[in-house]
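Okay, got some structures for you below.
Where a number appears in this text, it was derived from the coordinates with a stated rule and is not lab data. The structure displayed is predicted, hence computed values, not measured ones. Cβ atoms are built from the backbone, for glycine too; each structure is taken alone.
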Structure I
Amino acid sequence: MYAIKAIYDGENIKPEKPISVKGQYKVVVTFLEPVHEEGITSEPIKKRPRSELRGFLKGKVWMSDDFDEPLEEMKEYM
């Protein structure tokens, strides 16, 4: 796993330092705080209302039917 700092300009993600890894990688992009010409701003990011967030993961999360069953590896401790 690698972590890099970068700036997203609305179209591209520009790393602050060159990236020296080869090959293809899956990535997760996390937006931390807005940036202005003079640097990082101290303005907080506007939060979305709970009503907009309700149900946004519907159909993307699942739980195994045997989720609550004891694990075979833990039987000697129970």
Structure II
Amino acid sequence: MGARRQHLKEYIRLRKQLRGWREAAGLTQRALAAKLKRIHSYVFKVETGERRIDPLEFAEWCEACGVEPAKGLRLVLRG
């Protein structure tokens, strides 16, 4: 498998969705990072694929953006 896992089309779709939810919630990267109690570069790195996000972080991200995590996961999986 030549491509790094975070660059597979499914993971790219996930990253785009995460950014979309943040923007729809009216949050800057810094504002979301503050809600998540993370340094601001965390959000940038997740959105650009430099850092992967685990399932618990995904749930926290969703909740911080006003998205129910299970619904968010269904949306990502449907593509």
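Remarks
- Calculating distance in nm of label points 7 Å out along Cα→Cβ at positions 32 and 64 for structures I, II picks out I as the one with the greatest value.
- Taking volume of the Cα convex hull per residue in Å³ as the criterion, the top-ranked structure out of I, II is I, with the highest value.
- Looking at relative contact order in percent (Cα under 8 Å, 6 or more apart) for structures I, II, the greatest value goes to II.
- Among I, II, structure where helix-only ellipticity at 222 nm (-39500 (n - 2.57) for each DSSP H run of 4 or more, over all residues; to 500) as derived comes to -20000: II
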